[in-house]
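**Q** Have a look at these structures, which come just after this line.
No lab work stands behind these numbers, since they all come straight from the coordinates. Note that this is a predicted model, so its numbers are computed, not measured. Cβ atoms are built from the backbone, for glycine too; each structure is taken alone.
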Structure P
Amino acid sequence: MITSSPKLPSKSRRGQPLTGKVRVPGDKSISHRALILAGMAIGTSKISGLLEGADVLATMRVMQALGVHIEKHDSGDWHVTGVGPMGLSSPAEALDFGNAGTGVRLVMGLVAGAAIGAQFTGDTSLSARPMERILSPLRAMGAQAQATNGCLPVKIEPAVLTAATITPNIASAQVKSAILLAALGVAGTTTVREKIATRGHSESMMRLMGADIRVEEKDGYREVSLHNETGPTCLKALDLEVPGDPSSAAFPLVAALTVPGSDLVLENIMLNRQRDGLIRVLRAMGGDIAIANERQASGETIGDLRIRHSALTAANVAANTASDMIDEFPALAVAAAAAEGTSHMAGLAELRVKESDRLAAIEAGLKANGVAVEAGEDWLRVTGGAIPGGAEVQTHHDHRIAMAFLCLGLIADKPVTVDDRTMIATSFPEFFELMADLGAQID
């Protein structure tokens with residue numbers, strides 16, 4: 001099991017406007033899925049723009065342990081030679097995912113559907129996150145899986161799965177994706193019924209690679225079905241381009257809106273409707289965010305964002321919007337602290353079970369830095385105004401908490417310190433270099 005590395009604090013302070021034109025790393029969700037699905041395809045896929053953060057690299061190592069050949073070429077592209085349907089091999093050792101929550105949950109479905117066995121482990125943070133939300137629907141398909149008090153370590157035994165219609169208890173793209181990945185090895189039609197539509201990256205990429213994926217609205221549900229009447233699904237290898245991660249873009253985006261005089265461009269950002277919630281909310285708050293050069297890449301809409309400093313006003317974020325921006329609420333909380341008025345955010349229960357209890361971490365960090373804030377079980381209320389700053393924030397080994405409060409320090413009266421910066425590499429290894437290039441004072 002991977003243990004946490006020694007903490008390395010970081011401090012940010014007010015400075016010059018943020019200016020320039022940059023690209024954020026490849027999208028983490030797409031990167032995980034590209035490695036996993038290319039590993040199940042027939043032939044060799046070329047992946048450009050892959051996020052080379054710790055979480056994605058953990059998924060890469062796991063796919064290699066399952067028998068997939070993956071190598072990086074001098075061009076910077078990754079070449080993945082798939083094993084085809086039912087070609088995975090049971091690993092000799094436990095699959096260690098470090099802190100990769102997306103990776104571990106998706107590969108659980110993949111392993112179950114491939115009728116092989118494996119044990120899943122992770123670091124201390126990942127081992128505290130709930131896994132029954134994944135294992136319960138897989139058991140409904142016939143999987144033999146045991147968890148440790150609902151968490152890692154998890155053991156999956158070889159078993160032949162059957163097609164099923166499943167209505168998950170929570171709205172989660174990870175749950176839906178795990179079911180669909182398991183269904184790749186199953187004959188028949190497997191359907192996931194969603195009361196609230198979740199991000200559709202898995203089904204888009206599966207369809208692109210030749211899977212018979214159908215989506216329809218029925219009786220108040222969104223039904224996503226994988227049809228394969230004759231046996232395991234045969235995916236075809238493709239050249240895949242990973243667009244820029246909107247969750248990583250959230251931090252320079254909010255910083256540019258809140259640091260006076262800023263004017264910057266973020267290139268190649270994914271604009272999927274189920275991932276652009278933060279952009280929509282910030283625009284409603286008065287944020288000057290222009291989109292140019294819209295285009296398609298690997299089944300996703302991408303574009304360039306021009307962001308200029310803006311006088312923001314408070315927002316009301318409804319619960320049905322939360323799933324479109326669930327990873328961006330730490331960044332939005334910083335924008336709300338700089339906005340005029342009181343912002344209300346609802347539907348945030350999922351923040352309690354992320355890399356940390358993000359809702360509690362946001363509340364504690366803002367309070368420590370003099371921002372008026374209240375939090376409930378699934379809601380947050382932030383009153384903007386002057387930001388005294390000057391405090392050290394406990395990140396709880398959460399990359400998004402660390403980056404959010406380093407952005408807060410760029411607009412606070414006194415510098416803001418985060419107790420640890422090391423985990424930022426899980427999703428945004430270039431964060432410090434990119435922010436420095438834009439003019440941010442972070443050390």
Structure Q
Amino acid sequence: MIFSSFERMVAWRYLRARRQEGFISVIAGFSLAGIGLGVATLIIVMAVMNGFRAELLGRILGLNGHIGVSSASQRSLSNFDAIAARLRGIDRVVRVTPIVEGQAMATVRGQAGGVLVRGIRTEDLLKHPILVKSILQGDLSKFGVGNDGLADVLVGSRFAQKFGVSIGSRVTLIAPESRSTAFGSVPRIKSFRVQGLFEIGMYEYDSSFLFVPLQAAQAFFRVGKGGVTTLEVMLTSPDDVDRVRPIIGKAAGEPVRMVDWQRANASFFNAIQVERNVMFLILTLIIVVAAFNVISGLIMMVKDKGRDIAILRTMGATRGMIMRIFLLSGMAVGIIGTIAGFALGLAFSLNIDTVKKGLEALTGSELFAAEIYFLSTLPAKVDPMEVVSVVGMALGLCFIATLYPAWRAARLDPVEALRYE
């Protein structure tokens with residue numbers, strides 16, 4: 001739609017109301033602010049939801065792998081090295097890590113807490129990118145069993161803060177299964193020496209995951225030297241799971257049970273997706289309400305400018321020109337508000353962690369506790385296509401909101417308008 005210079009001049013003049021018409025200008029200002037805040041809020045919330053999902057997905061899969069392969073009939077997977085060698089030869093398989101995993105009770109100087117213990121070889125630990133990058137203290141190359149027979153353990157930063165441990169401290173693990181002796185059942189207890197501290201960035205991992213040498217975990221959980229509980233398979237992409245799963249089943253050479261990341265975390269990520277969709281619908285209502293403000297403001301403007309419209313019509317202005325004038329007035333509010341909301345939302349999303357820290361320093365409280373929100377930082381990931389859809393939706397709603405008032409202005413009878421003035 002092409003607007004003439006005359007139509008642009010009149011539309012701009014109507015938006016800059018005189019003192020006696022100030023109320024209409026105030027409504028237009030509130031409409032502009034409502035559209036801007038609605039667009040900004042929608043962009044920020046969608047960016048945070050996208051960042052939250054991407055960050056969780058990256059950290060969960062980075063630590064756990066894409067597919068877990070375990071024995072279908074036994075407690076442990078025997079002859080795991082041969083099976084792992086066959087799986088490494090499969091296309092799209094990046095890494096296969098034998099692990100022994102089990103739950104235990106950790107005690108330090110009278111304090112106790114449940115933990116998840118993972119036994120892993122030193123060479124496999126050094127090939128684990130997310131663990132290598134997350135080490136705060138300690139030397140992974142020395143990870144193993146010392147000359148004194150005491151095995152090393154890697155603990156998370158939150159675990160270290162909770163129990164007050166550091167490099168060289170002792171952590172005692174108690175297995176849930178006891179061993180039978182002549183004096184009855186006795187719990188299996190083993191001490192470990194803290195060799196390093198890591199920080200993945202997820203509260204659950206940093207507070208309850210412990211890594212010990214594979215040999216020590218095999219003895220502690222009684223799976224035998226030739227067995228592991230799981231082979232963690234890492235693929236080139238998480239989306240390759242369905243394609244590689246049947247190939248892994250054939251290459252294993254024995255009945256195995258496979259659990260991929262989609263099944264293991266399906267309810268979690270589905271809940272995030274549902275929440276994201278609901279938030280999008282709810283926040284869209286802010287823009288809808290602002291669009292209704294545009295309608296009410298333009299209707300009041302049309303009523304107030306009835307005499308002006310009649311004079312313009314008598315001077316030769318067509319109905320189309322009148323309609324375009326009020327369309328331009330309403331769209332100007334929508335376009336300016338959308339651009340302002342786009343700029344505010346993008347700036348906020350790209351600097352959200354800085355804003356969070358500033359608000360925490362200002363209020364003196366922790367706004368997003370890691371214990372509740374899983375992550376130690378507040379992530380944001382701006383999706384360009386999503387931002388384009390939000391901006392397009394806002395402009396579309398504002399355009400629709402201007403149609404009725406503009407049509408009403410174009411249909412105004414100049415004779416009737418001048419008669420009642």
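**Q** Looking at structures P, Q, which one was relative contact order in percent (Cα under 8 Å, 6 or more apart) calculated from, given that it came out as 28?
**A** Traced to structure Q.
**Q** A value of 21, 36, 22, 16, 6, 0 was computed for P(r) over Cα pairs in 20 Å bins from 0, in percent; which of P, Q is the source structure?
**A** Q
**Q** If helix-only ellipticity at 222 nm (-39500 (n - 2.57) for each DSSP H run of 4 or more, over all residues; to 500) is computed to be -8500, which of P, Q is the source?
**A** The value was obtained from structure P.
**Q** Follow-up question, since we're still on this one. As an exercise: Kirkwood radius over Cα pairs in Å, for residues 123-338 alone, calculated from one structure in P, Q, equals 19.4. Which structure is it?
**A** Computing Kirkwood radius over Cα pairs in Å, for residues 123-338 alone on every structure in P, Q gives 19.4 only for P.
**Q** Tell me which structure, out of P, Q, gives 20, 15, 10 once semi-axes √(5λ) of the Cα gyration tensor in Å, for residues 163-242 alone is calculated.
**A** Label of the source structure: P.
**Q** Can you spot which of P, Q the value 2, 8, 10, 11, 14, 14, 11, 7, 5, 5, 4, 3, 3, 2, 1, 0 was calculated from, given it is P(r) over Cα pairs in 5 Å bins from 0, in percent, for residues 195-298 alone?
**A** Considering all the candidates, the number was obtained from Q.
**Q** Quick check for you: by distance in nm of label points 7 Å out along Cα→Cβ at positions 323 and 411, which of P, Q is greatest?
**A** Evaluating distance in nm of label points 7 Å out along Cα→Cβ at positions 323 and 411 on every structure, the highest lands on P.
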